[in-house]
Structure P
Amino acid sequence: DVIAQMEAAGKGTPVAGFGPLVERIMLNHTNPDPALGPDERAVIRPHPYLQDPAVYKAMSLAIDRELLVEIGYGKAGKVTCNWVPAPAAVNSNTFDCSTQDIAGANAMLDAAGIVDTDGDGVREKDGVPLRMSYQTSTNAVRQDFQALIKQWWSEIGIDTELRNISASVFFGGDPGSPDTFQKFYADLEMYANTFNGTDPQSYLANLLCDKAPSPASQWQGENISRFCSAEYDALHAQLATTADASERASIARQLNDMAVSEGAMIPLVHRGRLSAHANNLGGVVLNVWDSELWNAADWHRLK
C-alpha cells in the first residue's frame, strides 16, 4: 500500500531486482520435545511426523503464496517453490506451488492415513497429534504470515502454536539461549537468508550432514533443519569437483530439488530489493549483485 501511494504521486517508478533471498519455513528433522534432556532435544532423530512427505507436502499445498506476496512484499516479492531461485541458471522448474489447494492437502493426508481419530479437529500420525510450534523473529510481515498460515493449516487438521522472538535474540547465536534459530527448539521456524556472488556452491553446503548445530558445536552450524542425506552430500561433493558452468547449474538444481522434495524447508516468497527512479529517467536496471549505480552510463533522460 505504501509503495502504491508513492507511485500514485506520479513522480517516480518503483523497480525491483531479485537475487537469491527467500523467505521460507524450515522443518525440524530432529525431535524438539521439551521433555528431552539438553543433549537430546533438537538433536536426536527423527521428528515424530515432519519427515513424512504427506505432512510437509500437504502443509505446502495449503499455503496461498500469492496472497503472502501481496500482503507482505508487493512488487518486491514473487512466489517461489525453490530454495535457490537465482541466478536464473540454477532456478529449478520442477515444482509448481502457485495455487493453493486445501481440498488436495486434506485428501493427501487422508490417503496417508493421517486422520483425526478422536474428533478434536487435529490429525494424528501414529498416535501423535499434529500440533506444531511455529516460531520466527518479531516482524510485522512475519506475524501476518504466521496468522494466515496458522489458519490455512487449521483447515487441514494441523494445530499451530505461534511464537515470535526478538530478532536480536533469534539471530543472536548465544549458545546459552533457548530461543535462537540455530538451537531450533520448535517444530517450524521462518526466516530468510541469502549468499554473496552468483555461485551457490557454499550456500548449498548448508544442508550437509556435518553442518547441523548441536551441543558439541555450541549450537553453531548452518544446517538449521538438521536435514541429512548421504545422497545430497555425495551430489554436493560432485558439484565441488565440477568445472563446467552448465553442469554446475544442473547439479545445483538437483540439490535444490532434493532440499524441497525431502522436506528440509517450505519456500514461500522470493524477496527482492526495491528501489525507484524518476519517471523521466530511462535505462535503469536494478542489479541486486551490485550498486544501484552499476549501469549509470546507460541512464538517459526520456522526453
Structure Q
Amino acid sequence: MATIYDMLVIGGGPGGYTAALYAARAGLRVLVIEKLSAGGQMATTEQVENYPGFDEGVDGFELGERMQRAAERFGAQSLLATVSRLELSGEIKRAHTDEGVVEGRTVVIATGASPRPLGLPEEQGLIGRGVAYCAACDGMFYKGKTVAVIGGGNTAVADALLLAKLCEKVYLVHRRDTLRATKVYEKALAAAENLEIVWDSRPAALLHAERVNGIRLENVKTGAQREIAVDGVFTAIGRVPDTGLLEGQVELDAQGYIAADETTRTSLPGVFAVGDVRTKAVRQIVTAAADGAVAAHFAEDYLNGI
C-alpha cells in the first residue's frame, strides 16, 4: 500500500526544511517535495551573512543542503519533483507530481515568492554581479560604493535608507513624482544626505562589463535618457508569490499571498503556510525558519485532534 505521510511539505527552502526537521523529530512521517534543490531562492545567494550561528557567513546553497541533511537525519524524506496539482480538502491531501501522486494528512506550503524583475535584457545573468533584490541580504557587499534602488514603495524606501548607511551614494529611482511609501519615512529621507531621488524615471538598460557599472534611465514624461555610474542595482518593485497551485483552494490576500497568521494556519484545516508565500511583515531566511517550527507544532496539534 502507498504511504500516507503525516506531513507533505511543498518546497524545500528554509521554511520547508525547518518544518520537516521539527515534525520528523516529533516522530511524524514527513516528505519534502522540492523541484530544484534544497534551499529554494536562498540557494542562489552566494553569501548569507544574517543567519544566526554563522559568524563568517555561509553560502546559501550550502546552508540549504545543511538544512536538508538535518531534517533527513531524523527521518524526513525528500522527493525531487515538480508539483502540478494539489488536492487540499478532505482528511487525506494529495500532491500530483511528475513522479506520481503522494498523500498526506497535513500539508505545509513553502513555495516562496520571487522578486518581481525589471524585465531588462541580461538582468538574470547579472544577478550576483551587480543586480540584487534584497538590501538586507546583499547590502554589505556594496559598502562604500554607489548603488541605485528601483521602486517607490515602503520596501524600496526602507532599502534605500539601509543602503545609505553603508554606501557612498544611493539613487532612489521612481517612475512617479511622488513616493508610494508612507509618510513615516519622510524625515529619514530628508536626513540622508547621500541619498538622491530620481523622479519620473524608469530603468531602460543595465550597463555592464563583467559586472554592472551603470544604469540608463528614461524620463517617463519627456523620454530623455541619462546614464548613471553605479556598482549595483537593487530592485524593489514587489514580489510574486508562488501560489498558482492554490487558487480557489485557500484564502489569498489582495497581493496573492496566502492568508495565514502567526500560527501559519490557512483557511483549510490541516494546511499551513510558511515563509515568503504567506502574509507577513518581514520576509527573511530566519523568519521562514521560525514559521517552519510553528507549522510543525500546529500540524502536530491538528493530527492529535487539538
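Only the coordinates and a few stated rules stand behind these numbers; no lab work does. Not measured: the values here are computed from a predicted model. Cβ atoms are built from the backbone, for glycine too; each structure is taken alone.
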Calculated from one of P, Q, mean count of other Cβ atoms within 10 Å over residues 146-153 reads 17.5, and the structure in question is P
Once distance in nm of label points 7 Å out along Cα→Cβ at positions 2 and 34 is calculated for all of P, Q, which comes out largest?
P
With Rg/Rh (Cα atoms, Kirkwood Rh), for residues 10-121 alone as the yardstick, tell me which of P, Q scores highest.
P
When relative contact order in percent (Cα under 8 Å, 6 or more apart) is computed for each of P, Q, which one produces 30?
P
Have a look at P, Q and say which one yields 4.1 for distance in nm of label points 7 Å out along Cα→Cβ at positions 42 and 226, as calculated.
Q
Comparing structures P, Q by distance in nm of label points 7 Å out along Cα→Cβ at positions 26 and 218, which one has the largest value?
Q
